[in-house]
Structures are given as C-alpha cells and as structure tokens.
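Please treat every number below as a calculation from the coordinates, not as lab data. Since the structure is predicted, the reported quantities are computational estimates derived from the model, not experimental observations. Cβ atoms are built from the backbone, for glycine too; each structure is taken alone.
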Structure I
Amino acid sequence: MIVRTEWNAATIDKLEEGCKKILDEYKVKHMTVTVPGAFELTFGIKNYWEQHKYKDDKPCVFIALGCVLRGDTPHFDYVCKAVTDGIVQLNLILPVPTIFGVLTVDNQQQIDERTGGKHGHKGEEAAITALKMISKSPQIP
C-alpha cells in the first residue's frame with residue numbers, strides 16, 4: 001500500500017513511479033491512497049489499517065511517500081520531526097511495517113538527485129525496503 005501526498009505532486013509522482021516500477025517487477029499487488037501533505041501521512045496509514053485490518057485486502061506493508069522542502073521558517077523542522085516520529089510510532093503499533101519514503105530536502109537540486117540522479121531513486125529504494133521487510137515479517141502471508 002502506497003500512501004502519498006498531494007503536496008509537491010511532481011516530486012511525489014516521480015517517487016511513486018519508481019516505487020510502482022519495483023513492485024510491478026516483483027509482481028506485488030499495490031494500490032495508492034493520497035493525503036494532503038506529509039503531516040497527514042501517519043493518520044492516512046493508521047486510518048486505512050483500522051478500516052482494512054480484518055478484510056482480505058489488508059496491506060502487508062505501507063510505503064509513505066512525501067517531500068518536505070525547507071523554507072524560510074521553522075515549519076520544515078516541525079513537519080520533518082512529526083512525520084519521522086509518526087512513522088516510528090506506526091512501526092511500533094501496527095503489525096505490518098511502514099517504510100519511510102519521505103524526502104527532506106533544501107532545494108530542487110536535492111530532489112532531482114534523489115529521484116533518479118546521483119543519489120539514486122528513493123521511490124525505488126522504498127519499494128525494495130518494503131520487499132525486504134515483508135520477507136522478515138512472519139505474520140504476513
């Protein structure tokens with residue numbers, strides 16, 4: 001299950017495309033849920049789990065995709081900490097892993113370097129991490 005943000009859509013589209021590419025290569029069924037921004041990722045994941053945990057379509061992993069771009073105020077620091085702490089909490093309370101696929105960057109160059117540039121493709125890396133975590137989770141079919 002991919003949970004992505006509307007905010008910074010062009011960047012998130014690239015992350016999601018890379019993520020889906022890997023999941024499709026490994027024939028992993030996936031779907032996407034969209035939330036407004038990075039701050040809402042954790043609620044979106046927890047809410048989806050609560051609605052589907054007893055259903056046949058419950059996810060075996062969540063991949064959180066977002067991008068927080070530094071601005072001129074401390075807002076960046078608050079959002080980054082909240083999202084990081086929220087994903088840590090999800091990994092402690094949910095029986096399935098939540099993968100951190102959130103870019104925390106200063107500028108467009110850093111985005112480009114992480115969506116297929118010199119630092120690889122963080123969307124693809126998030127999907128690979130998800131596959132590894134699925135294989136380590138005994139309760140996941």
Structure II
Amino acid sequence: MALQGPIPVTFAMVFPHGCYIVGDVEAVKDFDASTEKRPVQARDKQSGELVWQVPVMDGDPSLKAAQKTVAVKILSPIQPTPPAPLPGSPFTPVEFDHMTVTPYVNQSGRLAYSIKAREMVAPRLAAKHTATSKDAA
C-alpha cells in the first residue's frame with residue numbers, strides 16, 4: 001500500500017464548518033518515559049518535535065454532542081499560542097496548517113483518527129471571501 005504513516009489533509013477537509021478552542025494548550029505526556037515524579041513530554045515519532053494538544057469544538061451542526069470535541073496535536077519546539085478571542089464572544093475560532101490524520105482502532109474497537117498540525121493560526125476569513133469572489137466571477 002502506498003499510504004504509510006500520517007495522511008496529509010487540509011484544514012477544510014477535517015473541519016469544513018470551522019472549529020473553536022475550548023480549552024488550554026497543554027504538553028502531551030509520554031506515558032512510557034514518564035514517572036510519577038518526573039513527567040516527560042511526548043515527541044513526535046517522525047519529526048522528533050515536542051507534542052502539544054488543544055481541545056477544539058467542531059463547528060459541524062450535524063454532529064452529536066459526544067462527537068463535537070476533539071484534541072488536535074500540534075508539533076512545535078515551543079508551546080503554541082492560540083489566536084486572540086473574538087471580542088464579545090465566548091468562542092475563539094482557530095485554523096490549523098500542515099495537518100495530518102492517522103487512523104487507528106481505539107479501545108472500544110472503533111476506527112478513530114489522531115489529528116496533528118504544525119501551526120495554529122487565526123482564521124483567514126478575508127482569504128476565503130476573496131477566493132469565493134474570484135470563483136464567482
């Protein structure tokens with residue numbers, strides 16, 4: 001099979017309705033290397049980069065409540081900083097660049113996906129409107 005390892009995807013493929021930060025960016029713990037007194041941060045197996053994660057809510061209105069929140073892992077040498085929240089809104093919209101998904105079978109025997117990214121950025125709303133305007137012309 002030609003596909004091996006993480007599968008490259010775009011943000012729009014994973015979150016066509018956008019997504020919103022619903023928690024803090026935290027270091028992912030390496031459970032094999034950590035001890036009770038000495039936690040060790042996980043590193044990505046392919047790149048060796050430190051792994052962080054942030055919980056996000058998928059904006060897809062058709063998802064059930066239990067399916068809406070997912071963790072996106074971010075590979076970065078330093079802790080990523082979320083974009084500024086929208087004034088007057090409890091939600092912080094976010095986009096991710098250089099994304100991959102890795103399918104796996106979870107503990108309940110169901111297919112699941114690990115989502116990774118290299119960057120977390122503010123949504124590019126102006127760029128989407130520009131592309132739509134050009135496409136319509």
Entry that produces 11.9 once mean projected area of the Cα convex hull in nm² is calculated, selected from I, II: II
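Out of I, II, which structure matches 25 when relative contact order in percent (Cα under 8 Å, 6 or more apart) is calculated? Walk me through the numbers on the way to the answer.
Working: I: 31; II: 25.
Going label by label, the one that fits is II.
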Comparison of I, II - label where Cα Rg over 2.2 N^0.38 Å, for residues 26-73 alone is highest: II
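Among I, II, considering only mean count of other Cβ atoms within 10 Å over residues 2-9, which has the greatest calculated value?
Biggest value here belongs to I.
Figure out for me which of the structures I, II the number -15500 belongs to, where helix-only ellipticity at 222 nm (-39500 (n - 2.57) for each DSSP H run of 4 or more, over all residues; to 500) was derived from the coordinates. Working shown, then result.
Values: I: -15500; II: -3000.
Of the structures listed, the value fits I.
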